Structure I
């Protein structure tokens, strides 16, 4: 087991990558999962091999490695030109991954929700996504890295696995987020057993509680309707079966990176300790 901190969901998300790496090292993480955004691992910042070499040396000096680069992609967006642009970005990130000795570039299905079009059904968007995943797998294979498909509260782990099997490439695998799977009412340990050791590239750890909030009804004085709110909390304090998740991973012989999502430094320190102790006692 190795531990990483996800830069996009962390207390240091607005800091420089150097500050983030220093914090990760001080807290005792083995690696980092870095978002491809300005303050962390943007191609706009690290444009040259020389700049990436310098960054790699700095990260190694902290005793860390980069376990994954997060693209935040929109591979199912209706606009074909934008989808092709996303593939170009993916290729650039694969090149960066090679320069930084990072084995995985992560993609997801954000386009399914961020660019929803009532005139386009799920079947069409899924077809675009699978088409782009085939391209991603081919690009990743060319660079000798893996493309990780993340369950981003849009598709289930089962649906992602179906698409991965449809693509049929060893360069495409799963990144399983137990919290997101719980939101979609999946049996988290079963998703692990269903996927198997070889298809799981990385695992996410976070937790949440379900609370009831009230949203104003437009035009109605004192009128509100109840909605379920997903409130993030420390691992073990919410409804996500992270223990069952880790137990299932251990039972199939998986021993990769657990990437923690935590909003405060206090929760990060707690979450790291929780992951290590939980894994050890299983």
Structure II
């Protein structure tokens, strides 16, 4: 089972009541990738809200004993997905009651926590037949839906979120049939749309944002891709930077002559930013891609 988030395949694996999230495909050994052979992954026992479909799409670790994971679930007698939110307290994962907007599809794509009493989860819910933005907030006691704006009457999806403080959070995604970039900011009171550029004219193809990281109030990075219909659907990397006043396009490289896409971004500070995704290798294979800048 799985779905596309942006252009990212997210799959959930169920093993006797255990849920694991798999991001991408690895076709090489840990040793060949330069990973310490003593480092191992283990499956964590996690709850499922139904016996039909359960999927986690985003995760955020505030501390080793304060971790959030979000996604969607669906019961066997329902066609509508509902939000799924789980929390790890250092010992046990448990599913929390999570709100939904309306009775149609509600899905969460990303989560970000900056303290034990402050976290945001974003995605979309369906109104009629159209996706609309969905933002949910954790205040230390419960999750609640807070209003978020939409651009126009077409589809609006949020795919990435970065919570910096109770008065500073960013969410990014795409809007409309042409998938123009979408950036929204939380100022402690409300969400508002902040104008964001589209490197590719929307008459030629799509622009979509899939990840965001906030270093400071005037140093925020968002990444995604463009998809050019006039070049046979060629995807190219896209990076945007917020300098405290406006979003600007920052030129980003591509590997080879095929499609390139960025799915996530993070920064440890100090002007260093990492963006990760994939590019099309020889024979149509998909290969890992990591970009780094030190000119933050």
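Between I, II, which one scores greatest on distance in nm of label points 7 Å out along Cα→Cβ at positions 65 and 257?
Max of distance in nm of label points 7 Å out along Cα→Cβ at positions 65 and 257: II.
Cα extents along the principal axes in Å, for residues 41-208 alone was computed and gave 50, 39, 32; which structure, I, II, did it come from?
Clearly, the read-out refers to II.
Give the label, chosen from I, II, of the structure having the highest value of relative contact order in percent (Cα under 8 Å, 6 or more apart).
I
Upon calculation of distance in nm of label points 7 Å out along Cα→Cβ at positions 49 and 193 from the atomic coordinates, which of the structures I, II produces 2.8?
Values: I: 4.8; II: 2.8.
Considering all the candidates, the number was obtained from II.
Figure out for me which of the structures I, II the number -13500 belongs to, where helix-only ellipticity at 222 nm (-39500 (n - 2.57) for each DSSP H run of 4 or more, over all residues; to 500) was derived from the coordinates.
Of the structures listed, the value fits I.
Values quoted throughout were computed directly from the atomic coordinates according to the rules given, and no laboratory measurement underlies them. Values in this document were obtained by computation on a predicted structure and should not be read as measured data. Cβ atoms are built from the backbone, for glycine too; each structure is taken alone.
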